[in-house]
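There are structures below to look over.
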Structure 1
Amino acid sequence: MTDTADLYGDVERRTRLLRDTEVWAVVGLSENANRAAFGVARFLQAHGKRIVPIHPSASTVHGERGYPTLADALFEIGPIDVVDVFVNSAKAGQIVDEAIAIGAGAIWMQLGVVDEVAAARARLAGLDTVMNHCPAIEWPRLIR
């Protein structure tokens, strides 16, 4: 059984994911500039990450083509380092299962997105897991 504290991602894991990854699929990212995903994706992109919008509308956001599913993105662009989950907690489990299925390296559930059962599945499948944290908040604290 996975330790509950391990599901939220310790400082070392958060730092490593921010520092050592390149491709971030942002699930829930659309052209809506009023949504938090829009600003966080822009932040990640400004800090050298390739963002991949994942949204049913498959909009192009911040100059990056969108895809309706993680599987569609994998088929077109190749491996995904981090799946950044910007959907409500009730939908997080489905996204985690898709991330496992495509062989993503990590799951990062945003602030307020908490599903300990799904996070435990991700950890058991070998994915690095961070939950209830925001990379745009963590970056200035952890990356120097």
Structure 2
Amino acid sequence: MTFLPPEDQVVRDILTNSRLWFVVGLGNSPHRAAYRVARFLQSIGKTVVPIHPRAEVVHGAQGYRSIADAVTVHGKPDVVDVFVRSDRAGEFADQAIAAGAPVVWFQLDVIDDAAAERVVDAGHVMVMDRCPAIEYPRLSA
């Protein structure tokens, strides 16, 4: 099976209706894309939960070392947004599936077709190689 990206309307619905975003790879470095995108997500009303080995507080939100740890406090996320290298993204897609996240989102240049297929095969929505900070204004117009 070949991964087919979701239609724009599906992405628009995700960006409009989701509330709780777990952001994998979000640490306290303002020079990283995850930091800036998380701030954008907060600006459009999303609750952002950092997932990072250091479990730092970022943008006022307590971080967690794993998706599973964050689920114990916040419950199931609406979206797991992945900012890690493509060769590591699959492990977080699998954790997102296990957590019951209805949407797994791989950021720009994060590409893992096998992981995308696992997500879709498990009945979840997969968005890959896209950025919510780009898609939100594009699809809101």
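Tabulated data for the structure shown
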quantity	calculated
Winner on mean count of other Cβ atoms within 10 Å over residues 33-40 once structures 1, 2 are ranked, highest first	2
Mean count of other Cβ atoms within 10 Å over residues 25-32 derived as 15.2 - corresponding label from 1, 2	2
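Just so you know, all these numbers are worked out from the coordinates, no wet-lab data involved. Everything numeric in this text was worked out from a predicted model, so none of it was measured. Cβ atoms are built from the backbone, for glycine too; each structure is taken alone.
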